[in-house]
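Multiple structures follow.
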Structure P
Amino acid sequence: MTIDEALSKLDENIRRLKIEYETYFNGGSPRPPRDTVFRVETAIKKYSGEMGELNFAQRFRFNQLAQKYAVYNDLWRRRLKDIEEGRAPIARRREASVAFEGPFRVVCADLTPEVVDQLLGALVRAKHQVGDPVENLDPARFAQFVRQKAEQVKQKLGCAQVQFSVSIEDGKVRFTAGKA
């Protein structure tokens with residue numbers, strides 16, 4: 001794996017960590033995402049020690065990712081402290097069964113990273129609610145799958161916009177794409 005690919009993977013892991021923390025804070029997960037935190041922090045420590053091997057653009061990108069993680073980590077640390085001290089927001093105090101209020105729908109012409117993140121977050125919350133595992137959900141592969149599915153729907157149905165939806169039917173999570 002090249003350094004640029006590793007930095008892209010670090011960026012995806014930070015984005016996934018953000019989604020997993022939001023899922024936790026909104027009651028969709030019983031505990032914080034410690035495994036993903038470990039992966040991100042290990043990668044940051046690795047490249048902090050190898051700064052001499054990075055070119056200028058790679059150092060800049062790494063520093064940008066490390067700063068992004070530091071800002072998010074400070075926010076998450078404060079929110080965890082609030083939960084531990086009993087000052088948690090109302091959403092965290094509710095039961096996990098309220099976490100997914102579906103169905104979740106989004107209509108888009110062009111897929112942005114924010115839309116993909118919203119879809120992945122809704123899918124994770126729905127899977128948590130029905131008890132399905134979410135450890136095998138890779139954000140990069142999910143984003144690629146969603147883009148491919150959007151193109152297939154646009155070509156097959158001849159439409160400019162695609163509607164994605166996440167719902168729970170008969171105790172199973174359904175992820176669908178169709179004409180908007």
Structure Q
Amino acid sequence: MTGPESEGLPVRRAVCPGSFDPITNGHLDIIARATKLYDVVHVAVMINQSKQGLFTVDERMDLIRRVTSEYGNVSVESHHGLLVDFCKERDIPAIVKGLRAVSDFDYELQMAQMNNGLSGVETLFVPTNPTYSFLSSSLVKEVAAWGGDVSHLLPPAVHEALTSRLAERREGK
């Protein structure tokens with residue numbers, strides 16, 4: 001084994017949380033950038049029972065594993081509950097969040113302050129690549145459902161899964 005643990009150094013851990021229904025190139029950009037800053041990046045698929053996703057949690061986790069496999073330091077898990085509990089259970093001191101616009105900042109700042117107050121977990125805000133500043137999973141699903149081309153907004157495996165899922169829905173499966 002090589003790396004910080006084998007050398008007696010602490011392992012720098014962070015989490016990138018989200019619903020990832022589905023994961024977009026914008027999400028992937030933030031995860032990829034986090035992999036350069038941390039030894040282990042946990043991608044937490046947060047479960048919200050009140051939302052019905054297009055993909056199951058297991059399907060989302062599988063897609064994320066497939067599109068992040070090249071990084072080698074990404075761990076994909078699901079979590080139901082508070083993100084700070086996920087962090088406590090895994091000794092993760094930092095949350096990495098992408099910010100698309102100023103409107104994201106207001107909400108995310110409140111969340112960051114709450115998370116820090118609850119557990120001392122810090123939040124690192126990463127400005128989104130301008131190419132993806134408008135991108136959201138909800139918008140991608142809506143455009144794709146109406147037949148719009150979203151192939152440039154998703155990793156190929158995710159685009160294929162989205163196209164198949166929407167076709168199944170149209171056929172009533």
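Computed from the coordinates by the stated procedures, all read-outs in this text should not be read as laboratory data. As the structure is a computational prediction, the values presented were derived from the model and not from experiment. Cβ atoms are built from the backbone, for glycine too; each structure is taken alone.
One of P, Q was used to compute helix-only ellipticity at 222 nm (-39500 (n - 2.57) for each DSSP H run of 4 or more, over all residues; to 500), and the result was -13500. Which label is that? Derived from the structure labelled Q.
When distance in nm of label points 7 Å out along Cα→Cβ at positions 61 and 85 is computed for each of P, Q, which one produces 1.6? Source structure: Q.
Computing volume of the Cα convex hull per residue in Å³, for residues 77-124 alone for each of P, Q, which one ends up highest?
Working: P: 101; Q: 80.
Looking at the calculated values, the largest one is P.
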